[in-house]
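Listed below are the structures to be examined.
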Structure I
Amino acid sequence: MLNFNFSRNKIYLLLFLILYISTGCAQQSSTKVLNVKDYGAKGDGKSEDYAAIQKCLTEAKKFSKVKVIVPFGTYKIGKMLVMDFLRGDVSILGRQKGGLNPTFLSQSQDHMFVVVGYLFNESSGNFRISNLNLVGNNTPFNAQHPKINQLKWSAGLAIFDKREAYIDNVTIRDFYGEGIYISTTKQEGIAATSCFQRVEISNSKIINVWGFNPKTDNYGDGIYVSNARSGIIKNNFVENNTQKTRQLGRAGIVIEYMCRSLTLQNNKVIEGYDRALHVEQTDGGHKIFNNTFNGSDLGMILSEDNARGEYQSVYIEGNSFSNKNFKKNVGLRKSFAKDSPQDRALMYITTKNISPTKGIFINGNIFEIDGNFTYDSNAIINNRSDNLTLSNNIIKVINTSKKLFLKNFSNISRGNDWSKPDYR
């Protein structure tokens with residue numbers, strides 16, 4: 001038996017130290033709560049609330065863990081809101097009323113909300129945002145639009161250089177450039193530990209976000225994610241109503257540059273983009289299933305011509321790809337392969353440098369061409385990969401007598417889905 005021969009003073013000292021340490025740990029782990037209205041924001045839809053909200057966001061950066069509350073209302077925002085050089089964990093939470101989100105209403109042509117961390121050797125800090133509407137004031141396409149054919153674009157929500165990012169139930173509408181934009185500042189030649197280690201985007205709506213610069217073809221997306229090493233994009237709705245905006249955006253959803261092991265699930269891209277889904281220069285490992293990709297004659301580009309040795313297999317299963325909602329004769333200008341209709345198939349696949357044991361597996365999807373909508377190609381699928389496996393997909397061609405083919409420009413065997421030359 002151990003013999004503890006403490007004096008009373010030693011016992012008091014020990015109890016004090018235990019209390020001090022436990023209190024200190026509790027303070028370090030506690031979350032500071034701030035409310036934008038405590039900093040003067042009105043949310044009445046009339047007052048200019050930029051200065052008050054920016055003051056609250058600047059204060060939030062002082063804490064390692066902080067939650068910023070946005071009470072229900074409409075907040076007019078005259079300038080870009082910024083949280084820069086952010087190291088800690090921040091949550092922005094809108095308080096709903098009757099199931100409706102509070103709204104930030106932009107009065108400028110700039111980004112609405114930008115969050116910037118540090119491009120560390122190891123990424124740091126988490127950012128969360130939920131239950132909020134971000135509304136821009138972009139005008140429809142016209143020849144005098146101040147941003148078309150220029151390297152000028154804005155984002156509803158842009159997040160750079162954090163360890164994790166979580167977006168839930170956020171509606172973004174009427175921006176020129178990007179709806180949700182998540183990326184490291186430097187996209188190539190960085191360590192995997194510098195990337196986002198987790199990204200989640202769920203239950204959000206991106207409405208009437210577009211951009212037009214066919215030369216660079218590098219913006220105009222509903223959801224853009226790069227340099228994320230794991231994550232999920234699910235239950236989101238993306239639409240660019242071209243009857244209102246008068247022009248296509250670039251892509252409904254984009255994943256590229258060192259992205260790995262992303263799951264895309266139950267998303268709907270229904271119209272208004274040059275391509276519905278764009279996957280390029282990633283490290284693979286993605287699972288893309290049960291999504292609807294409509295509204296373009298180019299449903300998906302998967303271009304992995306710079307694949308590295310660690311590339312993992314990609315599974316595309318149970319999705320629907322269709323040109324439905326790509327309206328005819330309305331003057332919409334295409335970008336990718338606009339002079340090569342064959343390449344604008346519902347699915348365009350090209351890969352290089354992928355191990356023979358890895359590949360792209362496309363199984364149980366529906367590919368539907370409707371002659372009532374724009375479809376200029378003579379191909380349904382255009383394959384330029386030796387790593388593609390097609391199986392159990394359903395091909396539908398309706399309202400047209402046009403012959404459409406599965407184009408295979410690779411060395412793979414045709415397999416069961418390559419067996420029929422046309423699908424009238």
Structure II
Amino acid sequence: TVTVCATVTAVAPGSGTPTGTITFTGPGGLNTTVPLNASGTACVTTTVLETGTVTAVYNGDGCFSSSTGTAPVTVNQAASTVSVTIEPNPSVCGETVTVCATVTAVAPGSGTPTGTVTFTGPGGLNETVTLDAGGTACVTTTTLETGTVTAVYNGDGCFSSSTGIAPVTVNQASSTVSVTVDPNPSVCGQTVTVCATVTAVAPGSGTPTGTITFTGPGGLNVTLTLDAGGTACLTTSSLTSGTYSATYNGDSCFAGSTGTAPVTVNPASSTVSVTVEPDPSVCGQTVTVCATVTAVAPGSGTPTGTVTFTGAGLNTTVPLNASGTACVTTNSLTNGTVTAVYNGDGCFSSSTGTAPVTVTQAASTTTVSVNPNPSVCGQTVTVCATVTAVAPGSGTPTGTITFTGAGLNTTVPLNASGTACVT
């Protein structure tokens with residue numbers, strides 16, 4: 001309580017005691033008009049002053065003109081205290097909880113504090129609320145977690161800030177996991193999306209956070225973070241048939257739980273493309289025949305296993321490499337059609353590809369030797385001819401050599417080395 005007085009006096013050569021009223025204004029809302037007493041003084045008593053300047057305006061009378069006086073005033077902040085209540089406490093995760101803070105003056109201060117209270121606490125509570133006329137502020141939330149709620153009164157011109165705390169207990173709510181697989185059934189290598197959505201079980205509410213671990217056949221073991229809607233999705237093209245599980249690992253608010261879903265993955269179709277290089281070729285030329293096996297959409301991935309090559313002189317089985325290709329190199333191809341049969345694996349069905357093969361005659365060269373040479377009439381002489389392939393042809397020519405001239409006219413078969421001799 002502060003008393004502000006103003007005394008009005010005459011200025012010489014005037015004299016006497018002024019009458020009338022004084023209007024007091026000042027910080028904190030002071031605005032009141034008070035009559036002067038017989039001594040020319042007016043006083044006002046208030047509890048709302050704040051630091052600043054008080055102004056007293058004499059409003060004049062029939063004898064004296066108006067005038068103004070001022071005085072500085074210092075009002076220090078009073079201390080305050082905050083009490084916090086939580087209802088209900090304990091609660092379960094997602095339950096509606098009301099947190100209230102009541103701010104009161106600490107003696108010798110008095111009055112009702114104004115301004116705001118900032119509530120912070122576990123679960124992301126961070127909200128500033130204005131005090132009501134009774135000095136109380138409340139916030140309602142469904143996101144509290146176990147811990148301590150803090151209410152900070154931010155002060156005003158009259159009261160200093162203060163803090164109150166209260167422990168809060170929020171027990172875990174139960175959860176449930178639903179699993180979807182799309183598409184299902186699928187084919188091997190097809191892109192499949194597996195989603196798990198975690199929801200609260202009443203009386204709990206809210207959206208669970210944390211992670212989901214997907215497990216299943218083929219060694220699947222992937223942990224993903226739930227999105228803001230409580231859902232995690234895994235996109236993969238490596239699923240196999242079986243039952244897949246999604247295990248929610250829980251958080252501070254929700255207990256863990258597990259959901260399952262059956263998955264059917266059928267074999268994907270495949271296709272075989274065959275290449276022959278070079279084609280056409282010549283007899284005995286080295287030729288590479290390759291077969292590449294690819295998945296047919298919506299299947300994907302690289303087929304494994306073996307390819308069996310037949311036709312045009314081939315009959316061999318070759319494993320596919322990491323790129324899904326098998327090759328055989330040969331110099332014994334003949335005219336015809338090469339067939340490549342992919343024998344399938346656990347993921348891809350078998351398929352067949354073909355390619356025509358053209359093999360033409362290779363060029364040859366013949367060298368002739370006469371021994372002895374020169375000779376004498378009637379001497380035994382051996383004449384030999386050796387036939388060799390001309391590159392890119394290779395191998396040993398077969399067939400016969402016909403010797404003519406110098407008294408010869410005979411045909412002799414080539415031996416295994418491609419040579420024929422006549423004596």
Structure III
Amino acid sequence: MTSVAASPETLARVRTVAAALLPESPRLGAELAARITDRLPEFARMNAGALVVASCQANSNALLDGLIRNVPMHAVAPTVEVRQLTRALVQRGLALSAVMRAYRIGVQHWTEQWAEAVGVHAGAGKDAVAVAQAGTSFVLGWLDEVSERLAEEYREEAERLARERSLAQVEDVRKALTDPDLDVAATSARLGYDLAGRHVALVLRHEAGDAGAAVRQLTAAISNARPLIVRVDMETTWCWVPCTAAPVRAPEPAASLVAAYGRPGRGLAGFRESHLEALAALRVAELARRGPGTLTRYDNVAIAAVCSTDPEWCRTFVRAELGALAADSDAVRQVRATLEEFFAANSNFRATAARLGVHHNTVRYRLERAEQVLGRPPAERRLALELALHLASRLGPWALQDDDVAG
């Protein structure tokens with residue numbers, strides 16, 4: 001299939017007109033570029049004027065070459081130079097919609113120039129009309145073929161740049177977390193985030209797919225200020241959200257996220273400390289097997305976070321202190337919860353009953369049951385017992401059961 005369905009005589013005239021235009025290609029490219037930048041001021045704002053001129057001239061040359069050689073439409077493709085110039089436009093920050101609009105403006109201008117050239121070099125009459133139609137048909141077909149391939153070129157370059165920026169951002173964030181001699185102002189400028197401000201850190205686990213929308217929804221619920229969001233691997237995202245109010249209250253996240261957050265902090269020290277707390281809170285959430293759609297606040301698990309830095313020691317301690325109270329049954333869980341509330345209420349039966357919504361005699365019965373199961377009064381070794389109860393409530397079955405049961 002040829003690019004222009006026309007008689008041999010018409011094709012010969014097309015070649016004649018295109019050959020006559022070939023020496024004028026620089027002028028055509030410059031005029032075309034001027035028309036595009038006049039209609040699309042974003043090209044000038046992005047300092048892309050020289051790139052537009054080069055691209056217009058390269059495309060004009062490609063069009064004239066295709067017309068002279070009557071290139072089959074299936075063989076039409078952007079030249080290497082045009083592809084490189086397209087990638088350069090991406091690097092300048094031009095949107096794909098702007099680039100594609102520039103091509104449509106360019107083709108409109110080019111067909112006008114072609115019609116004028118036909119009048120000069122092919123005369124008038126039916127033959128001239130056929131030459132004008134043949135050239136216009138080729139240019140429009142060329143636009144269909146080239147624009148699709150250039151759009152793919154654009155997307156590939158945009159994805160490559162996004163990966164590079166993401167890697168550079170992760171590297172800057174890691175330096176912000178560890179470098180003792182960090183240039184805070186320069187790093188803040190590169191990240192687009194004020195490291196000297198007041199912020200709260202979040203750490204999120206998610207599926208390997210795109211969790212960006214869910215992450216942005218969660219950070220927006222904390223503050224309208226622009227957050228710093230860094231995807232550090234396929235399943236982990238770190239965030240920092242500027243905040244002014246204390247304490248920070250974050251909502252439950254989307255069902256695709258397991259989230260944890262630290263306490264608010266100011267400056268680079270707060271940036272680092274809040275992040276470490278968020279990591280620790282997430283570790284507790286994962287040990288406790290908290291599922292997607294959950295949010296763990298460091299303040300609520302701080303003791304469990306400290307005690308579970310050595311997970312196996314933590315499990316051994318809990319089971320040794322609780323003994324038979326570590327059983328995973330409704331009745332024993334009820335006794336553990338009552339005993340924990342009793343300690344929290346300064347060993348006051350009525351206050352414990354009020355907190356649990358039961359009669360104070362029920363509290364007495366459950367405490368007697370605790371003493372029977374423990375084999376000693378709960379007040380004996382109270383600190384260790386209270387800590388074990390706290391860890392059991394925060395870490396759940398993982399802290400209470402053997403591996404073959406817990407798994």
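We did not get these values from a lab; they are worked out from the coordinates using the rules stated. Fair warning: this is a prediction, and the values are worked out from it, not measured in the lab. Cβ atoms are built from the backbone, for glycine too; each structure is taken alone.
Assorted remarks:
- Read-out mean count of other Cβ atoms within 10 Å over residues 176-183, computed value 15.5, structure in I, II, III: II
- Structure responsible for 22.2, with Kirkwood radius over Cα pairs in Å, for residues 88-303 alone calculated and labels I, II, III on offer: II
- In this comparison of I, II, III, the computed figure 62 for percent of Cα pairs over 42 Å apart is attributed to II.
- With helix-only ellipticity at 222 nm (-39500 (n - 2.57) for each DSSP H run of 4 or more, over all residues; to 500) derived as -2500, matching label from I, II, III: I
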